[in-house]
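Structures for review follow.
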Structure I
Amino acid sequence: MTDTAIVEEPELANAVRLRLGSVLDPELRKPIVDLGMVGGIAVDDDGHANVEVRLTIVGCPAADRIESDVRSATLSVPGVSSASIDVTVMSPQERGELTSRLRGTRSRGSRFGPDSLTRVIAVTSGKGGVGKSTVTANLAVALAQRGLAVGLIDADVYGFSIPGILGIDPDATPTKVGELMLPPVAHGVKVISIGMFLPPDQRGQAVAWRGPMLHRTIAQFITDVFFGDLDVLLLDLPPGTGDVAISVGQLLPNADVLVVTTPQQAAADVAERSGMVARQTGQRVIGVIENMAGLPQPDGSILELFGSGGGEEAARRLSERLGTEVPVLESIPLSVDLRRGGDAGLPVVLSDPMDPAAAALLRLAASLAVRDGDRLAGRGLPVTPR
């Protein structure tokens, strides 16, 4: 750099700021300019630009990427010959202003309320071991593949498994910005799980919490985790009709509910109960998913290891009890690749989309990507005319 004094050149500095509007924070997925992360910009007579970048926290995991993206964007402006990036950290006041900006004008707890444009889908089952978490994780990834903004809350506090199924680093934790938490992202899905808050040496131990603690945890996931603007929020509920299912019904009464069962008649018997709890809290049961259906054989026959008809029976019973049609949305066959994908942290909808189970999950995502009856029609837009 020469000894030429740095002087403000509004036109060129403004051009740099405009170009930086295309740089996104990797965690917040919003332009760093809009987040107040870009401070002063100066350009000297030789075209050397100096840009101040304010990170949200000390040790920000995305610091290197942000600095690199800012440098590249700055150097792409015609008239800029070189660039220096001055990286600092937001003050507590600036961080507070950022938190308020992210929350917007909506009150706490109302982000996914009845007026939200986000579709909330809770995935439940009457009993454990039916593959509910595997279905939820693959469904989330399949929806993200369709270009939707997807969030996933692992509400199965006692048996959390979503991070492992999605291949999230066991040491990954949410980034805290003020009162907000930024969830890790896996395969395009923003994920939060109680497992991310437990010390590494306790993640193999049982979570023995009573109802009030469970309720506070689910409420915090909904209010204090910054998912941004989502098209779909999925919740992987624990099996049965306990405290978490009731809390989700109270906190998200507008949620749609998917009931996962297997072809076994015994599974269909208990699947009905989870659907009835959803109805009691005002939620809408939109369908049944039959998992672990017949296993295709090389000769073209189907080996029904878990029997058949459980999905249809659960749908029939729910339809009668609820007084409205509850269809079987999809029947997912047994698949070795589906199981392998869950163990390896690579969902089958990505690793082998031609697998019969993956094909069924992709069809399910396609059907859920469109709301029944275009329920957004007639709803006012959140804008005010000037």
Structure II
Amino acid sequence: MSESEEIIELTQEYGAKNYDPLKVVISEAEGVWVKDVDGNEYMDMLSAYSAVSHGHCHPEVIKVLKEQADRLTLTSRAFMNDQLGSFYKKISDITGKDKVLPMNSGTEAVETAIKAARRWGYFKKGVPEDEAKIIALENNFHGRSTTVISFSTRDGYREGYGPFTPGFEIVPFGDIVALEEAIDENTVGFLMEPMQGEGGIVIPPTGYLKEAKEICEKNNVLYMADEIQTGLGRTGKMFACDWEEVEPDIYILGKALSAGVYPVSAIAADKEVMDVFDPGSHGSTFGGNPLGVAAAKKAIEVIEEENFVENSLEMGRYMRKQLKKIDSPLIKDVRGRGLFIGVELKEKARPYSEKLKDEGVLVKDTKGTVLRFAPPLIITKEQIDWALERIEKVLGND
């Protein structure tokens, strides 16, 4: 039995079976490359679902993380720390928002945005207590907490977890008429992904983001953009909402926010929204901890200084163009923005993610028939060509 097989057996024996990972045991990584315990090397074209946008173990971020770990890791929010204020300022600078509220996971950030929208609805809009409504979209993915799965439309995420949290209405993604019709006097927020990731790399119709924002403004509804996966350069813009020059009322951020070295998430909004929180109304022991936010500050600086956004746009266009050239009866569609690309197949995608793993390319299937490609934003044309050669071998017409 190989070392990989031993670890897989141990993991499956003692771990809950809530994941079905590809059978590769990664032990070290650098940039776009990872290595398993048996010494085999692979190109990572998933980036931990976009969390490792900087590439694995970016040296500048790791340096800051190590230096901070030697000084101070956690104070809780009972005390202030010397890293948090400058982190707030950095997030404010890139979002244009007045205030920031830090958490840890993306799901926590979504929950925070929901709480902010409800409080704003009661305290500022005048919605009757316990009557606030938030509109979400079909095919959404915002996490897996009990409240978040309450407005999921994926049966697998909901089965066996009821009763569910009320206060949500679902409308079709991309249907502006359905959105407008769903809004009433008690609607406090519209929660959306500007591109759906887990839902299959789905791009909204042109103009949808802007029209939705206009409708929200007209009806005094908060426009809440879940940019956890799509933000920070993934789609070839700093934020996916930038494709239609839309500024949300609430940005929801996570994943790549700390370059994948520590869980850091946040929401950003103007004072009118964020001032609904007062001491004790929300919190997190680890949210805003100095270790995480020090890494996040450097991660944002690296995105700006190393031109990640521009590289994502350029390399994404190149990769999609080359993927579309593959002659294959398997491929139904190639779509995406920046380095957020979906290859939809005419059959189940899982077997092909396994075949790609055997060829040295790591991707993961989503929505059953879609292969999701989200390589680190540092990837080069030569590295993409290396991957494309193997993708064509697996998907191409023999």
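All of the numbers you see were taken from the coordinates with simple rules; none came from a lab. Since the model is a prediction, treat every value here as computed from it, not as a measurement. Cβ atoms are built from the backbone, for glycine too; each structure is taken alone.
Among candidates I, II, the computation of distance in nm of label points 7 Å out along Cα→Cβ at positions 48 and 120 that gave 3.0 used structure II.
Sorting I, II by distance in nm of label points 7 Å out along Cα→Cβ at positions 24 and 304 from high to low puts I first, with the largest value.
Assign the value 45, 22, 20, calculated as semi-axes √(5λ) of the Cα gyration tensor in Å, to the correct structure from I, II. Value 45, 22, 20 for semi-axes √(5λ) of the Cα gyration tensor in Å corresponds to I out of I, II. Source structure of the calculated read-out (relative contact order in percent (Cα under 8 Å, 6 or more apart), 23) within I, II: II.
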